[in-house]
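Computed from the coordinates by the stated procedures, all read-outs in this text should not be read as laboratory data. In this text, all values refer to a predicted model and were calculated from it rather than measured experimentally.
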Structure I
Amino acid sequence: MNFLKEIDWFPFWLSLKVAGIATVISLICGLTISYVLAKYDFWGKDWLDAIVTLPIVLPPTVLGYYLLVLMGRKSFIGLMVKRIFGTDLVFTWRAAVIAACLVSIPLLIKSSRAAIENVDVNLEKAARTLGLSETKILFKVTLPLAWRGILAGVLLAFGRALGDFGATLMVAGNIPGKTQTMPIAIYDAVQSGNYVMANVLTILVSLVAVLIMVVGTKLSKAKFSYQEFK
């Protein structure tokens, strides 16, 4: 086990940090979008659904290029961040968080939307007849009944954020000790012939991915019932 002492664990801890923050942001934004798509009909709904699904279809490098154009040093967002915070946004761990959010949020939205749509509308109608406001219905009826699907989406989003390569590489770069996440570190290790590090990090990512898929699948298959809400 002495070989473990030679492993640079920075990419592992950075990946957990990036994936964790990205998942929290995705949960806040994605849950709002999921609820709107599940409960409301409006002009442009199909377009919104297509846009939030787009990161699943587009190559990660294309997504990364879009982010690079939007957040680059000469872009409006890049200039504003530089003026307010005195630092660039691209080629930092914060850029990695944004990239991770972009690629992971569609999974959370899809799972959460399905869970919210599966909630029995009769229970929500009954809550309205009892005088509950829409906000109270959301937090006391809809979300408690949809929590399994939402949690499954959170797990899938975390796993996707943890394993992103293309978009993160485009906007955060490959800077050891600064922006090098696990997937990028694995690629770098293979290129340099450091197969010990590549093997260790690959096994870690694989184990986390398998665990997330197993738990996520079990939760997504679970049935929603009023007994669970009592």
Structure II
Amino acid sequence: MPEVKQLIIFDLDKTLTRRDTLLPYLFGFLIRQPWRVFRTLHLPVAALLFKIGIINNTRLKEIFITAFLAGTSREEIRHWSDTFIDRLLARGMRREAIDRLNQHINAGDYTILLSASLDIYVHDLGNQLGFEEIICTRAEWKSDRLTGLLASANHQGAEKVRQLDKLREQYPDATITAYADNDSDIDLLRRADNGILVNASRKTRQMAYHYEIDNQIWRN
């Protein structure tokens, strides 16, 4: 176990990136295999069920992944992920966020990418960005094909807090700084030694002000 004094956690979507990554990943794959559009016709109904509270975010995510990706081979996923990551790095990242990440890396801090998005592209993206460790939602495989289900907890909200608590047990002497943008990350930011909200909505900024969480705006 390396000695860690400064442990830095970054969220991915809309913190390091300009926008969400999962839906563009899914729709980008659909363009490559347009016949799958017939498997997506029920998704507006699923989104409505989520909005009115009948299904949760985890189930909604599985429904979307199943519609777009179920049955896809590892080779197909690898080829699309490589293309998607190249495009994201070229024009989808927040410049100021990457500068902040690189400052931490150059300072010798231990950097962790903690994301609710899928490992099928987040792992390779995190490695290319220079993170020491990547923690994210894992997709389930069966016979080298995606099932559409999750093989881990959905790393959102309370699960991110649980992951932070595990990291604190692993690195009890470390000061933990966390960067995130969403209202679901407020508890994560409160639990960190230094929680920093970035590029958040007005509602989330108000929540951060209530809890005395640092609030920053990072330009594209």
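Which structure, out of I, II, was P(r) over Cα pairs in 10 Å bins from 0, in percent derived from, given a value of 8, 27, 30, 21, 11, 3, 0? Derived from I, not from the others.
Which structure, out of I, II, was log10 I(q)/I(0) by the Debye sum over Cα atoms at q = 0.11, 0.12, 0.22, 0.27 Å⁻¹, for residues 113-192 alone derived from, given a value of -0.52, -0.56, -0.94, -1.18? Here the read-out was taken from I.
A value of -24000 was derived for helix-only ellipticity at 222 nm (-39500 (n - 2.57) for each DSSP H run of 4 or more, over all residues; to 500); which structure in I, II was it taken from?
Details: I: -24000; II: -14000.
Comparing all candidates, it corresponds to I.
Out of I, II, choose the structure whose coordinates give semi-axes √(5λ) of the Cα gyration tensor in Å, for residues 9-88 alone equal to 27, 19, 15 when calculated. Only structure I yields this read-out. Computed over structures I, II, relative contact order in percent (Cα under 8 Å, 6 or more apart) reaches its largest value in I.
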